[in-house]
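> What follows is a set of structures to go through.
Values quoted throughout were computed directly from the atomic coordinates according to the rules given, and no laboratory measurement underlies them. Keep in mind that what you see is a predicted model, and the values were worked out from it rather than measured. Cβ atoms are built from the backbone, for glycine too; each structure is taken alone.
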Structure P
């Protein structure tokens, strides 16, 4: 099936095929700046991008700066983001992160992984979403789709997201990291489902060890 191919060569072929298949792969969260994407990504935990976009359409008209979120009434913000689920913890995270932005960064979203992950409620995935999509920095975004497909494609034997990120970084050139993450995400949504993946119409099946 792919005898003689190294994981790096296989990853390159998978990436090229997905690039052709999903030329418009991108972040599906609606945003116009780094702050909006940071907040939207926090809200997207355990929630669909579509639902988050429905909530942020009005949310981002009401809260336009980090200071606006930092000074938000927790109970009101909870109600405004309630449809995204886990709204109490998410409201707490958004307010705390934005307070840190105001206190440490003058209300601006920083452009380094270290500064971003130092914000309350911001992990590597959220930080990488912002870095890769707003600031154009190489970033592997390990969401549920990337985690699932990395395992199925045997591009990583790890289950920890941070370790999967490192494995994928080693297999792909930095300039492809963010785009590859989006392509894998699109493929996970449309073909490589969590249950009953559509092997018969999978364009990368020939390089997949999990194919029946």
Structure Q
């Protein structure tokens, strides 16, 4: 894909919003714009948000302002749409993971399914790309206390699997740094250097993320 001069929308959570960085220019899409001379980059990242719709909307302008709602509101003039989410569906979401056949927006599988269809319909001439959730510190424990019943039913790897499986149905490329070990945040040395809080990459982490995304985009 030729990147120079294109218009791009980036839909995501706090990582896309830029939490942990020094500012917009240091977020992965800002790095992408600078290195590849994109003409327009629109940041639709919002901290704490999830892909799946929650059964109870308690914070409609905050965490419950889900990806599906925001996708409907994104600028329709884009050559590239990048979706980066899922870590909050695991970490602070109440929607079930669901199954590959789901179409309900109230499960993670179903919401990803619906989001893929929505984006392909809205942007028929654009490239759509997903970024699977990154590793996060203590991803196999601790977060269970955030769940309504206090029990972890699924782990972060299950949400990564869901993104990969659903996107494969629609032939949507996925940047999967979880399984390809491109950003090993669970490694102590890498975490201290690139994601000090164990979740949000810093400027250096976003440089790595941007370089991996560029590699993928140049191949499609």
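> Thinking of P, Q, which structure, once distance in nm of label points 7 Å out along Cα→Cβ at positions 22 and 54 is computed, gives back 3.5?
Values: P: 2.3; Q: 3.5.
Working through the options, I get structure Q.
> For distance in nm of label points 7 Å out along Cα→Cβ at positions 62 and 166, which of P, Q scores largest?
P
> Rank structures P, Q by distance in nm of label points 7 Å out along Cα→Cβ at positions 46 and 118 and report only the one at the top, that is, the highest.
P
> Using the calculated result -17000 for helix-only ellipticity at 222 nm (-39500 (n - 2.57) for each DSSP H run of 4 or more, over all residues; to 500), pick out the matching structure from P, Q.
It traces back to P.
> Sticking with this structure for a sec: One of P, Q was used to compute Rg and Dmax of the Cα atoms in Å, and the result was 16.2, 49. Which label is that?
Q
> From which structure (P, Q) was mean count of other Cβ atoms within 10 Å over residues 110-117 calculated, if the value obtained is 15.8?
Going label by label, the one that fits is P.
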